[in-house]
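In what follows, structures are represented as structure tokens.
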Structure I
Amino acid sequence: MYRVVEKEKGPIENVAGVFVADIILFDRLNGVGLRSIPMDAAGKILDSRRGQPITAGCVRVGNSSAVFEFAEVGMWAFVR
């Protein structure tokens, strides 16, 4: 179980030339949370893989905007 501690609509550049949006953080210190799939500055998808270990702590979500709108700071989330 995780608790939502922060939300950031973005997009933000998390690595040079790579942007993510709809960021929902559970752990600020370790950068654990949910986010969109990575895109370039124009919004073009760079890597659409999901469901496998790829990132350092965030889970990529296909329909991230819907999840972002649903999530509220303080709510509990079960990630499996």
Structure II
Amino acid sequence: MELLGHGVGLTDAQVQGAMDPALNVQMKQTVGSPSRRSMDAMLLSRQASAEADGRKLHERQAALLQADALLAAAIAERLGTSG
């Protein structure tokens, strides 16, 4: 391949590959890159984090419900009422 009458040291296939947006994206393999492999890894990581956060949230909600029931029982006992 030539540019302005000088060889550029690249084949036509290399130039075409460099100009292909989809191939360009797939070649980026750094963390946070838009390549399919990087995106799949990030999505799996985020899914695992979301599931862990969901479990923590459920545990905290259960603890709050238990604390609310204990508080209601303590108030009822203090006031001399039941329920």
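Every number here is computed from the coordinates shown, using simple stated rules; none is lab data. Remember, it's a predicted structure, so these values are computed and weren't measured experimentally. Cβ atoms are built from the backbone, for glycine too; each structure is taken alone.
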(request) State the single structure among I, II that was used to calculate distance in nm of label points 7 Å out along Cα→Cβ at positions 31 and 71, giving 4.1. (result) II
(message) Matching task: -0.57, -0.92, -1.05 is the computed value of log10 I(q)/I(0) by the Debye sum over Cα atoms at q = 0.10, 0.19, 0.24 Å⁻¹. Pick the structure from I, II.
(response) II
(message) Matching task: 14.9 is the computed value of mean count of other Cβ atoms within 10 Å over residues 7-14. Pick the structure from I, II.
(response) I
(request) Can you spot which of I, II the value -24500 was calculated from, given it is helix-only ellipticity at 222 nm (-39500 (n - 2.57) for each DSSP H run of 4 or more, over all residues; to 500)? (result) II
(request) For relative contact order in percent (Cα under 8 Å, 6 or more apart), find whichever of I, II sits highest and give me its label. (result) I
